Structure I
Amino acid sequence: MIDLLVKNAVLADGRKVDIACVGGKIADVSPSITAEARETIDAKGYLVSPPFIDAHFHMDATLSLGMPRYNQSGTLLEGIRLWGELKPILTHEAVIERAMRYCDLAVSQGLLAIRTHVDVCDDRLLCVEALIEVRKHIKPYIDLQLVAFPQDGFYRDPHAKKNLLRALDLGVDVVGGIPHGERTMADGARSMTELCEIAAERGLLVDIHCDESDDPWSRHVEALVYETQRLGLQGRVVGSHLTSMHSMDNYYASKLIGLMAEARLHATPNPLINITLQGRHDTYPKRRGMTRVPELRAAGINVSFGHDCVMDPWYPLGQGDMLEAASMGIHVGLMTSPEQMAWAVDAVTVNPAKAMHLEGYGLEKGCNADFVVLQAKNPVEALRLKANRLKVVKRGRVIAETPERVAALHLDGRPGTVNGADYAPKV
């Protein structure tokens, strides 16, 4: 007996299939499955996607917009100062409450895996303990990875190293860092050495806020690549943001991208936030702020898009919609060919699954029965429409659903309804 059967689904590659789920796993993906099922979903020819993934987020700060004040300049540095004002007045309960509310929103958007950076520059480790508790609560429906993140600098903050190690001892999953936040370039490079050594010794993954700056001389990713190679961490390290690359000269960038590919570094730009925070000191022309995504892709580097922030000291908008992040990515990166737009959906699904080393992810037999039915006929249309999440399924159980978005028209001689998904070009 099949637990859940999805009929008339379309996959990203255009295949029309049925999907059978048994015991929380995908038991079969075939053009026609006729076995009896306890529950059946008619996908009506709509796209079924693996769940969305946010490879870079700050859940400890989410939904704190306006506390204790707003970021008036819109800059990264004012956001960091504002977060510093907020930290002393945070409570364990408030962090949990905001994080849980955000996770409710995430589920409604089909966002079922999140890597969140957690500030460890607080001797109370309040946010660390709160999000470890959140991770336990949401384990049945969201895979949450925690990154020990020394927001104020691994060396610049006198207690950051001690607190980072304490956070890892408590069960935080990933080693983080912010080399461009150190007092000197030398300290930034030195922090890459020590943080990568900690990860190698403990067998952990690494995810570094790297060169989140308009300064073309912020080149800590070079040190990160070196330590990745030296310590045998290939494929286990993410460079997040990498925004200084959009200001570097082409010769140096071409050398750097080759080194990153050699080290099998993953890259996670955050289009919504990078385009908002970077270029603030420019007059005109203004720089775009996002790293060189097409060039990284061309070199074979695994690139994911993160959301980074939702209604917090750095970003006043957002709703946990990874299609919105992907859409901004193709606009900022000038990536509007059919292949590039379809790839942008991979950047918020399969690519971050690789970077986060998620097991059982995908839409093949034997994978976890986790997926989203989208009100769109193909990935590009899902991106264009920011498609409704008609059904969100976790381990073969529907955990969220949204009605089809259909507008009623009252026009003489015209159709009575409009469904945006019906406007997909025949490709």
Structure II
Amino acid sequence: MIKKVFISIIGCLAMLLFSTLSLAENNSLKLAEGDCIKCHPRNIREINERGALHKTEVGCIDCHEEHPPHGKNIIPKCSACHSPDTSSHYALKECKKCHHPHYPKEMDLSKIDNVKPACVSCHPAEGQENRTYPSAHSELDCKKCHLQHGESTACLECHKTHSPEMNDKDCFLCHKPHRPLAIKYDAVVLPALCASCHDETVNAVNERGGAHKSVKCIDCHQQHPPAEKNVIPKCSLCHAPSDKPHYKVENCASCHHPHYPMEMDLSKADSVNSACVSCHPDQDKEMKAHPSEHAGLDCTECHVKHGESSSCMECHESHTQEMTLNDCLRCHKPHMPLEVIYGEDIDPSFCLICHELVGEKMSTVSHTKHHELGCVYCHKNKHKSLLKCKTCHGEPHKYDIHAKFPDCRTCHQDPHGLIK
């Protein structure tokens, strides 16, 4: 009885071994996509949630062509799909240092000693910027700023702000991370941000800029040093030569400061006449119509600053000690000084300084009403003008006397020392 049981057990074991060997031989049967999740649910879930193109473009058995224990093509080479011939990035080795096969777009770059070659193989434009515009950023490994692929550390984690109001987005208005010193504007940069580095300039424009106050900094400074060239704009950008004769004058900066253009120091220019008369044609006409020594001078001799004039007494002696600049201008026009024109309220003392003999006669000889009159009563409006006697006196004598002596001075002699 025991012997029969033993034989039966041996038979069962033999059948079990045969069955196992048969199953092993049948392992070559192809698996379907739906079979993988039965044993690998975690891997399938990873791909479904995070796999990117590995989820939509390939299935498990497209990569895992065989299965252990007898299969050899268990873990595929990345080059099976990503040929080194199609991209420089695919020519890199040790893909798994950055990429997990099931979710390749989620990269932890901190695991690699030097990730820059891998980065620039996919981002050649950024690599070129680093080489063309060297800076401290160029010397850094990419993972210093990009710990995770597609993410960047904030500028303000390493750099101080230009002003308390600045945020990270403001940095990118002027600075590009891979060329931080080659400043370039991609959007409107308000003067307040420019003032963080150029406060004196912005304050000068706000306080003294005139019409330039309404212009933004980047309207004129369309690029920024050191990498760009159009840093200082040409005045013709706004002031077209076709608009005004003055805009045709060259070397604008010799008179005008770009940030406060109406405050002009004309002493910096060798000759400003052509510039001045382009804006002041009436004064030019006066000098040409009434030549004098003034017409031969450069405008800066009298106008060191625009809108201001030196005093006449800096070059000329005054007629009296009491005279002021305004007194001079009552008779003399600076651009036609020899054409003496005046009003009716000129003090005779201004006249008598040049006409001393007349003054003596009026004070010692004349005892008529002429003595009570001001010079401009008879010499109206313009120097050397003279009223005729009959303008005031008519013809006081009989007709035949006036016919015989048409010139009143024949009898009355000098009107300043009148004889009755």
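FYI, it's all coordinate maths here, none of it is from the lab. None of the values given here were measured: they were computed from a predicted structure. Cβ atoms are built from the backbone, for glycine too; each structure is taken alone.
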Original post:
relative contact order in percent (Cα under 8 Å, 6 or more apart) was computed and gave 6; which structure, I, II, did it come from?
Top reply: II
Original post:
Upon calculation of Rg/Rh (Cα atoms, Kirkwood Rh) from the atomic coordinates, which of the structures I, II produces 0.98?
Top reply: I
Original post:
Just checking, which of I, II has the largest value of distance in nm of label points 7 Å out along Cα→Cβ at positions 190 and 374?
Top reply: II
**OP:** For FRET efficiency 1/(1 + (r/R0)^6) of positions 246 and 318 (r between Cβ atoms, R0 = 25 Å, to 0.05), the calculated result is 0.70, so let me know which of I, II that is.
**Re:** I
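Figure out for me which of the structures I, II the number 1.5 belongs to, where distance in nm of label points 7 Å out along Cα→Cβ at positions 46 and 78 was derived from the coordinates.
That value comes from structure II.
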**OP:** Using mean count of other Cβ atoms within 10 Å over residues 70-77 as the calculated read-out, with 10.6 as its value, let me know the right label among I, II.
**Re:** II
